[in-house]
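Computed from the coordinates by the stated procedures, all read-outs in this text should not be read as laboratory data. Source: prediction; values computed, not measured. Cβ atoms are built from the backbone, for glycine too; each structure is taken alone.
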Structure 1
Amino acid sequence: MRIALVTGATQGLGLALVEGLAARMTAEDTVYLTGRDPGRISGAVEGMPAGGARVRGELLDVADPEAAARLAERLRERHGGVDIVFGNAVMRVGPDDDPREIADTYTEVNNFGTTRVLRAFGPVLRDGGRLIVVASSLGTLHHLAPVLHRRFSAPATLDEVDRQVAAWRDALKDGSARAGAWPGFINIPSKIAQVAAVRAVAAQRREQDAERGILVAAACPGMINTPTSGLWWDVSTAPSPAQAAVALLDLALDPLEPGHYGELVRHGEVVPFD
């Protein structure tokens, strides 16, 4: 029996990941569909196609500092651990959002939420497990001014990643980020910090995970045709969430590729961080 969990799973890519996992797993397996709105969780679970793995809804707001740890412990007690985790929860922003006004909520979900998921579910991964953070090819140092590279190039711990995110958040709020070297597009530092968090965890776990057949990685699904992406770009020809989910599902369910460990992976290929 395998246990999978997807955060931010009531719509878009997260929902497609749950559907894909359920279809490709067996009736003995369970996929946890999580989100922060009970009504939307129930509706998403009820709308799942029949067949495949059981889909079970669970409340998980990654912005709550203790929520991920509580759920991870429940799953450890209930199942003995987990096999697949997709960290997909995200606060979406539009071109009209003022970064100064949304900085706190944005970083709590997208960045501190990511590090909470890594801290909580890494210890309960079973042998052969997969812990995948959904990020972006924007999450590379290529998109950041060289003077800022040292902040994320080789963080030793998740605490250090969190400190750098907090410093960037504070610079957003007081306006100094706009006057400094930080890029104007808020998604870029956020995605870089997500990938840096995966790299920090991988650096600590690499040897033991290799022995246990575990993969820790970030994944880029590419451009997706969603209403939020449509606010920024022309996505009329971009893949649907279900189509974009396929490569991520392959990463989680196919045999382990050692070269993917600790890296940002897009369509099966490593995207160099630096």
Structure 2
Amino acid sequence: MRRKKNTPTDRQFTMAHVRRVERISPSFVRLTLGGMDELAPRGHDHWCRLFFARDGQDTLQLPTRTGEVGWYLQYLATPRARRPWVRAYTCRDVRPDTGEVDIDFVIHEDEAGRLGPAAQFALAASPGDRLGFLDQGIGFTPDHPHDWTLLVGDETALPAVAGIIASLPQDARGMAIIEVPTSGDRQEIRAPLGLEVRWIHRNESSAGGGPPGQLALEAVKATVPLRGVVHAHLIGESALATGARRHLVQEWGVPKRNVDFVGYWRHGRPATT
């Protein structure tokens, strides 16, 4: 898997706090974080790592190293009893004038009916709750000339896809395929006139329930590519990202360097760190 990214060199851990909590749709909770006055908005899929205290932890202990590798090695060396949960999220909006950042959390259960630690935090959050924040920069950084853009993702990728679309030039061409659990999870996205946004609602599928990302992958396979050179950004559930990439390379003949794909998560296999 090839991942291109633009990582800030002057980043540091920030102890953020919850300012507002809003259930914006059936599957999403938005937390507005305060204390983010030093965070510069980067647009596109500006992402971060969030750190949450585990049950039984009285204090949230953050790594002190900030290097790309150093902080994670320090994190792994911390005994689990003192090690916070860490998850990757996209900044839905950054407002430096108020020192606020919006983060959208998907609320979905695993196959055993359990919620992950981040979803639990979001559902139980109230103003004043603290969490750690580490700026990670952006991942959408095409390094080749292209005529149009293809964006594909499930609900976990919605904030990133929306951010990328908002950062594209007004004359951009392409399409975005976004799969969400229900029609109520659609969000307003202002796209360039030449970029089509396709929404897929799992609860309205005649095929019945399936793993997240399956319908989006089927939509990619049924899509006729536009003319010209494409840059594709395929993100979300692992099978969606890898399956869509395979189709573009093998069936569309897209060069591998023109396709970025990142499996944010894997259905049926929860993260353990």
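What the table below lists for this structure:
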| quantity | calculated |
| --- | --- |
| Origin of the value 17.6, 55, where Rg and Dmax of the Cα atoms in Å was derived from one of 1, 2 | 1 |
| For 0.85 (FRET efficiency 1/(1 + (r/R0)^6) of positions 104 and 144 (r between Cβ atoms, R0 = 30 Å, to 0.05), calculated) the corresponding structure among 1, 2 | 1 |
| Distance in nm of label points 7 Å out along Cα→Cβ at positions 160 and 176 - highest-scoring structure of 1, 2 | 1 |
| When distance in nm of label points 7 Å out along Cα→Cβ at positions 8 and 192 is computed for each of 1, 2, the largest belongs to | 2 |
| Parent structure of the calculated result 16.1, given that mean count of other Cβ atoms within 10 Å over residues 80-87 is the read-out and 1, 2 the choices | 2 |
| Among 1, 2, structure where helix-only ellipticity at 222 nm (-39500 (n - 2.57) for each DSSP H run of 4 or more, over all residues; to 500) as derived comes to -14000 | 1 |
